[in-house]
Structure I
Amino acid sequence: FVSVFFGGGTPSLMPPQTLAPLLNRLASLGLISDETEITLEANPGTLDLDHLTGYRDLGINRLSVGVQSFHAEVLAALGRIHDADQAIQMIQHAQDIGFRRLNVDLMHGTPHQTPEIARGDLEIIRSLGITHLSWYQLTIEPNTAFFSRPPTLPSEEALETTEETGSDLIASMGLEQYEVSAYAKPGEEAQHNLNYWQFGDYFGIGAGAHGKITTDRGIVRTQRTRQPDHYLARSSFMATEQPLSNGHLSAECLMNGLRLKSGISHACFHQRTGLDADQFRAEHLADADSLGLLTPDRFQASELGWRHLNRILEMLV
């Protein structure tokens, strides 16, 4: 495997000894090596130094830390259980014991956030020497507390200021944007996420987990049963298996791939979908080409297209 990713809810609630049998089994089958990127999602309020040391000793070599903000009022609005000091301390502890690869998740466009507060969050990222940053705008999703009780959010003007000044500050740290919301030092891009955005295969293991697998029947989306007791009973651990049609294949491939600054090549598109790239482009993206939104030799947003990415994606729906 290129990568193993422990995500979902809050996997850092699991002690290292719970993860050990799985990683040991993968190693015994020859599925992971010292080169495999093994990431654990972690929340600052759930980890101490002993757990961090245990994860490191298991071979976990990358942490993705859900900080979201270092500002108390913003954290309270988001319902986070940690404070800024806990987040900073956890990151520093991880660095001190040898975790060289760290991602931090930060939100902008949140309740109570001003451009100055957003900049303050990024200045802390600079001071910590973070090599990978996920910096994304809050979106209000259905079936969430914010959807049923919409909060007051920053104005469009404030958002624009935050994004402009924030992007400049991130670039000054030597972090290069390689995806819509992902920034990294050269060579520190997340292999797990790159595989996902490039429409690669992945196995979903655990209750509620999603997967995408290429089989002799075509490309299949899988979802495990959401109920942990059913999953553990092994009676009905697979909830759905859905083969993807050609229409869904092409749309999903490009809606992921175009999020990458580098896009995806015509050859990769053909390899992932089995479809002819030139024919698909002529039939579905001729308007994007005529408007100069795509580069001519690959599925990649031009400089103009990057600013109007949603317009390109709408052509795929």
Structure II
Amino acid sequence: MIKIGLVGAAKRWHGIAFSEIINGYDKDKAVANKWRPLSNVKLEKDAKITHIWSLDKKDAQEVAGICGIDNVVNEKEDMIGKVDAVLIPDDSTLKHQKHALAFLKAGIPVFIDKPFSPDIEEVRELMALAKKHSAPLMSCSALRYAKETLDLRNKKDDIGDILTGSAICKEELGNLIYYGIHPIELLVSVVGPGIKSVKNIGEKSKDLIIIKYKDCREFVIFAYEAIDYVFQLNLYGTKGFRTINVQDSNSFYFNMLTDFIKMVETKTEPIPLSETLEIVQTVVLAEESKEGNREMFL
């Protein structure tokens, strides 16, 4: 059995969803704790979250009790030597990636939830650390694994050569990086990497980003704080067009965690780190570009 540690943000949305999908949950305990389950699917893999740590130990204890996690540790480093892999869910601070250091140094496979980091150099350093210690590393927006995204990726030849398109999402936390990773990951996961530059011609809470590829194709990303939640991708090709609205969170978390488990088993990263770095560079430089609406080159 693959033993997994959950590190940080135990009661945040992603921490709960990951725990439910991998371990399942006790319905009676969920009701008693006024817990609203976030997922109705369970991973059919020989894997279990066996250890959990959170800054708030009470949160970790509650999730552990409901999702059958056997060990609540006082320090995250206490998991080292006892788990085969680590999941680090997003905690809305843009600092969750710092929890990865000790595990990467120990050669443990790590998943860092989106957004990887608001600092491009920090991403490079963590990737270098993972390589140095042969620790498989994965980080992405789960929207890459949505059933709508996978269907479009498999059928994109139906619209011919993709020439342009757009993607849109709601903005959160007052900056582009936190949620802007979603439409950019959607775009790159279908169209592919190869971004040359970004230019944000929007303003605070209203981002409008022109993405230019090395082959001269251009795409537009929108992130507006005032709109309702939406994750939409529109692509236009020589034979037609396609629009997807990502809505099924069960499928994208499930598929992402399935690929994470496969990475642990095979020691092979499912997403090239070069592609992950390009996505991070794109969203970070797009945020920086907003000051003066400058074109920023990757």
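Where a number appears in this text, it was derived from the coordinates with a stated rule and is not lab data. The structure presented is a predicted model; accordingly, all values stated were derived computationally and were not measured. Cβ atoms are built from the backbone, for glycine too; each structure is taken alone.
Using semi-axes √(5λ) of the Cα gyration tensor in Å, for residues 76-115 alone as the calculated read-out, with 24, 12, 8 as its value, let me know the right label among I, II. Working through the options, I get structure I.
With relative contact order in percent (Cα under 8 Å, 6 or more apart) computed per structure, which member of I, II shows the largest figure? Sorting by relative contact order in percent (Cα under 8 Å, 6 or more apart) in descending order puts II first. Starting from the value 157: which structure in I, II was volume of the Cα convex hull per residue in Å³ calculated from? Comparing all candidates, it corresponds to I. Which one of I, II has mean count of other Cβ atoms within 10 Å over residues 68-75, as calculated from the coordinates, equal to 20.1? Considering all the candidates, the number was obtained from I.
So distance in nm of label points 7 Å out along Cα→Cβ at positions 84 and 100, computed for just one structure, reads 3.1; which one of I, II is that? Answer for the origin of the read-out: I.
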